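Some structures are shown below for you to check.
What follows draws every value from the coordinates through simple rules; no lab data is involved. Predicted, not measured: the structure shown is a model, and the values here were computed from it. Cβ atoms are built from the backbone, for glycine too; each structure is taken alone.
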Structure 1
Amino acid sequence: MKIRKNDIVQVVAGNDRGKRGKVLKVFPEKSRVVVEGVNFILRHQKPTQQNQQGGIVKREGPIHVSNVMLIDPKSGKPTRVGHAVLNTADGAKRVRIARVSKEMITE
């Protein structure tokens, strides 16, 4: 999966199209990500020791990874993600790059 936790992404399809946010969680086995401020769902919460009140809680739900694109660090526009091999003194290292600007994406 080319999207990772703490990446800044933009939603390209669905009800929240155009919104940007940080990736909070990644579920690679389901090909889904949770993005901050996108795809809010309502959960009915039982009262617990920590939350005495309970009630309806609004939180982010998972969205399919095909509906988000990584933001290019150079131009600030959505871009596809590629991989390149970077040769260093201690060996070859595989890094992610932005397809539009060929800029390396920092981890």
Structure 2
Amino acid sequence: MTVTLPTRPRRDLVAPDVTNAVNVAQLLGDRSRATVLAMLADGPHCVCEFATALGARENNVSNHLARLREAGLVRATHRAEDGRLAIYERDEAAVAAARAALCTLLR
């Protein structure tokens, strides 16, 4: 494939807004958060399941889940029996928006 270069530099280029893509990339640049989001593609899980799979302490996993919740990518529901056990699931609409933001860079 041959690329034809312009004869003169183009000074009228406008930089695209990549803020959303950068935010998603920074959030998922952490292996634990990326793994949690990938695991949730198969359905809901609790913190103890993530901790076991990741070989991490539950409080560390909870911190990662908090970041994913703040970004809107996951949501938590509490089991009615005791209200303490939180079950996490992906917000598929938010995941689709994050995917679209990354696709703007990787098209």
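Tabulated data for the structure shown
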| read-out | value |
| --- | --- |
| Computed 4.5 for distance in nm of label points 7 Å out along Cα→Cβ at positions 51 and 91 - originating structure among 1, 2 | 1 |
| With relative contact order in percent (Cα under 8 Å, 6 or more apart) derived as 20, matching label from 1, 2 | 1 |
| Percent of Cα pairs over 14 Å apart, for residues 3-42 alone - highest-scoring structure of 1, 2 | 2 |
| Distance in nm of label points 7 Å out along Cα→Cβ at positions 27 and 59 - highest-scoring structure of 1, 2 | 2 |
| Which of 1, 2 yields 70, 25, 22 [Cα extents along the principal axes in Å, calculated] | 2 |
| Ranking 1, 2 by mean count of other Cβ atoms within 10 Å over residues 19-26, the structure that comes out highest | 1 |
| Source structure (of 1, 2) for helix-only ellipticity at 222 nm (-39500 (n - 2.57) for each DSSP H run of 4 or more, over all residues; to 500), computed value 0 | 1 |
